[in-house]
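In what follows, structures are represented as structure tokens.
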Structure P
Amino acid sequence: GGGVSSVSFPGTFAYQVSPDAGIVGMVPQRGSVSSPTLLSLTLSRFPATERPSEIALLLGGQEIEVLSFTRTDASLHPSAIQGLLVTAYAPCCVPWAVPGTLPVLAYHRSYPERAAVAPDNLRYSYFNPDLPFLEGVEGDDGGPLVKMSASTIVLVTVRNVPASVLGGGDAIGQISAELSGSPLPIEQWIPPQEGGSGMASLFLLAPPSTASGDAEGSVAFLGYAPLSFTLRYYDDTRPAIASVAPSGGSHIGGATLYVTLLRFPE
């Protein structure tokens, strides 16, 4: 008696590589250079966190203070890798808070090598409230997509339109647009509506292209710096997968998938 006994695992035990953390949401995605903006970011697959100070959040390489966080799934144990909803202020009146778009990055201070980097569509933008700024760009399917095979109408929305443009009779004559260095036709100009949101709309005609990929464009008001945007040409003649549901499942057994296809041959 008194001996130490042991029980073996019924099978092998192996450590797995932790999944990469991600930034999957941010509201809002822009803020003024003259006042701080409260941000709400959704992090996925983030390491176990007990205090806001354990989360490092960077805008354009500059760290900002995390105010608080909540778990997106309260049923999970705090020690589990899980989703977090994080709040922080994007500061103003600092040397690096200037008009432009900044990358966003987050990581747990104990695991800096597992940083979550926001995709291009979740970058944060500063704007000057005293100057015109771009609110959004919409082509095909509500995104910045344009067809390769034919011309595409592109809606560009702008705030803080200069008074000189609003007061003149020839507004379009004071506006220019370009794509890949070539002029873009302005199909329609809708000024801000009185008592509305203050947003103006420009309808541009993007020409077809022989190549897919990004194309840099801009809109400029006479006497002001150009407002830049990016369009993405896609091959609208080829089949594409629009969605797959469900997006995940168990590796044991089977599952029924529903796949939505676009432009599939008859």
Structure Q
Amino acid sequence: MEIRIREAKLEDKEKIIEFLREINPNDYIFNVLDFWLKDESGKVLVAEHEGKIVAMNHFYQQNKESGWLEGARVHKDYRGRGIATMLALRSLELLKERGVKKARLVTSATNIAAQRHLTRTPFKLHSKWLNINFQNTKFVNVEPYDNFSDVYDFLIKSKIFNELGRLCHDYFSWFDFNEEWLKNRIFKGEVYCDGENLVIITSSTRRGDKYSVSYLECNSNNLIQMLNIAYSLANLKNKASNILFVIPSLNEYKKILEKEKIEYYEQLVYEALIL
């Protein structure tokens, strides 16, 4: 079977939409496809068989050295044939041409097929995170924290943060921590810290209508309170009706969530060095 991998163009939009409808009529990609096709920092790749789109993915350059892969989809009739691997490898090649040194992606801990295909690529498991379905949010009175040095020291000295590779989260993508980003979060009132507990939120750089927890670390007994603080910070800024709760995957956090009967889903971040 001959599979052709190529960069998608604007005129491919309707064919991609038709392909996605066959897979999942509620796919989030419908909401971002226009942006993906026009965004100069990345590309949509499609896999074709006899002129028909049978798979796709998207990649983009986050900064000078890092890239992100997302939106991998393969038609059910073409799975198990290495097409997702072909798309991932081609994405890495194109990122390398841009001077990128490493790339990451995320998949669900329950997506065994994706994990299996990643073993055939340069991607290695990097870190684990929890996506929390926290519905019973409560507004609490909270003052954003504005001391950069205290927050910076907290992060740099944190064993957990360093073990996670100093990654921060932005609406289902992860990126390398940097000082300017932190200064911006503090300036915008998106940080709470009391010396032992820390939460940083952000409005997505690529989906500005969405707030996310970028990083949270706390005494496990304070976890629910910190989730409510994150929700409250978002409400102070933009009256956000919801926020995406993503935190490090720690057993102590899982125990609290299970005790409170709060659903969570483990997310696996993979990283590939581009040599």
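Each value in this text was obtained by applying a stated rule to the coordinates, not by laboratory testing. Because the structure is a prediction, the values reported are computed rather than measured. Cβ atoms are built from the backbone, for glycine too; each structure is taken alone.
Some notes on this structure:
- Structure from which 0.95 was derived, FRET efficiency 1/(1 + (r/R0)^6) of positions 14 and 110 (r between Cβ atoms, R0 = 35 Å, to 0.05), options P, Q: P
- Entry that produces 1.00 once FRET efficiency 1/(1 + (r/R0)^6) of positions 62 and 246 (r between Cβ atoms, R0 = 41 Å, to 0.05) is calculated, selected from P, Q: Q
- Given -500 for helix-only ellipticity at 222 nm (-39500 (n - 2.57) for each DSSP H run of 4 or more, over all residues; to 500), calculated: source structure among P, Q: P
- Given 10.9 for mean count of other Cβ atoms within 10 Å over residues 70-77, calculated: source structure among P, Q: P
- When relative contact order in percent (Cα under 8 Å, 6 or more apart) is computed for each of P, Q, the largest belongs to: Q
- Percent of Cα pairs over 24 Å apart - structure with the largest value, from P, Q: P
- Distance in nm of label points 7 Å out along Cα→Cβ at positions 54 and 230 - highest-scoring structure of P, Q: Q
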